[in-house]
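Q: Each in structure tokens, the structures are laid out below.
Just so it is clear, none of the values below were taken in a lab; they were calculated from the coordinates. Keep in mind it's a predicted model, so treat the numbers as computed, not measured.
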Structure 1
Amino acid sequence: MNNLKPFDQVRLSTKRLLLRPLESADAQALFAVFSDTKVMRYWSGVAWDSIDTADETIARYSKALAENESLGLGIVDSQTDELIGTCSLFHLDEQSRRAEIGYGIASASWGKGYMHEALTALINYGFDALNLHRMEADTDPRNTASRRCLERLGFVNEGLLRERWIVNNEICDTSFYGLLRSDWQTHTQKSS
């Protein structure tokens, strides 16, 4: 992973979306996404209650990008130029060529296939440019939409981590998913 384009220069385009580094001008749109209790219902944290959290998140993402520690990108609707969510590869393990994938999208954009489109581009980048061998994801087992998205992408449910999170005094399990490079190659061949 050493001979890569710096993460802060990564831009991924799809038919309807642009995945790009977050900018300070994205703070209001980012806050709108992650202050929505519907979006945060199954998240491992609480809904944001201050625009400061958006500013801090953008600064944290920017620092991690500049240091090639993690690849956190905003998801932008190409037609409207509106930030509608984020996706990321983080906890990059160079020796094992493994990373975790994370994502969140505005509730107004649910059910339109945007996350599938964004994650397809991110997964391709992870396996091709970063030469990853494995990607991992975790989701609340009650989050049917997230589970379906992962499964449509070829992720395999590898188990349940019981009572992993406590958010707003609610104890939640985690469904743990994995995607191997060979799974992705098979999946994309079937999809072609």
Structure 2
Amino acid sequence: MIDEILEDAGERMGKTVDALKGALTKIRTGRANPALLDGITVPYYGSPTPLNQVASVSVEDARTLVISPWEKPLLPEIEKAILKSDIGITPVGSGDIIRVPLPPLTEENRRDLARQAKAEAENSRVAIRNVRRDAIADIRELVKEKEAAEDDARKGEERAQGLTDKHVALVDDTLAKKESELLEI
């Protein structure tokens, strides 16, 4: 029973680390990355639709993204959606495609983005600790209901702490990589 609780906690902690990696890909590093536009939705036949479902997003060069909409009338809608999103980039429409040049990052922008990355990482650490707290509460509940021995519960709590330490280290590594990407010129 304790093993099941810990296995579930490990899965949830892993998902938290994966969510952090996804969030950090949206923080731009000066290099063109299609994931930068993942959160943008475009009105398509009256309903908000993710940009990658109405257009192809590709990298033209290190600092330029190219968006090719499936339907030409979507060009102005896509441009408006990118401008409305506060990612700090301006699209340039040219015929059938939209180019999105990424301006070089200033030192101040880099520091702000690093601060944003740190905030995301801290949120992930908090989520991981919350999973640990839930797992330990579940283990203690088993002891209270006499379904597990106290020695087993203590070992389970130590294993839960080990899982937490491992996943927090993964968060720290992920953050360190992102910060080095952001601060390199």
Structure 3
Amino acid sequence: MGALNEILGYLIQTLLTVYLVAMLLRFLLQVVRADFYNPISQFLVKITNPLVLPLRRVVPGFAGIDMASLLLALLLQLGAIVALLLINGLGMPNILLLLVWSALGVIGLLVNIYFFALLGMIILSWVAPGSNQPAIYLLHQITEPVMAPFRKALPAMGGMDFSPILLFILINIIQIALRHMAAGVGLHPALVIGL
């Protein structure tokens, strides 16, 4: 592979990763019923609306969840895979395999988002406890629904919260399973955003 192809692949992957993360954050914020008046939420809605709104006319929501955002994330992942395959001069697999690769990539990216959101919450709980900054509030809204069941399962430990440790263990288990599933369907990790 030439340097130009590698640079082009890097730029495409970086731009699509940023937009894909924004799309998945929009989806997650809607799933957890986050505050959409938060300036960060407003920013995410504003940058994703050009692609989501036209698709929303065709793809209805389901149980209060914007399925158009999720479908668009899958399509963006699919587009990234196809672009990287073409840039690297690799053959195109069948569409079903591409869809499986895309789904694994989106799930992997969602798991990574939770990993970094949880890590951010832990660090911020030490550095800025009780802060009402909009980013911290959104991180709390994203992580709290997943941490709450772990908190309920653990006995009281004198003010110490060990639920993040259990969640990190679960995240690592999911990541291992995703890597093995990806290898099982012949997916090279460099082709997919999130794995």
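Q: If helix-only ellipticity at 222 nm (-39500 (n - 2.57) for each DSSP H run of 4 or more, over all residues; to 500) comes out at -10000 when worked out from the coordinates, which of 1, 2, 3 was used?
A: Working through the options, I get structure 1.
Q: From which structure (1, 2, 3) was log10 I(q)/I(0) by the Debye sum over Cα atoms at q = 0.15, 0.18 Å⁻¹ calculated, if the value obtained is -0.88, -1.07?
A: Structure of origin is 2.
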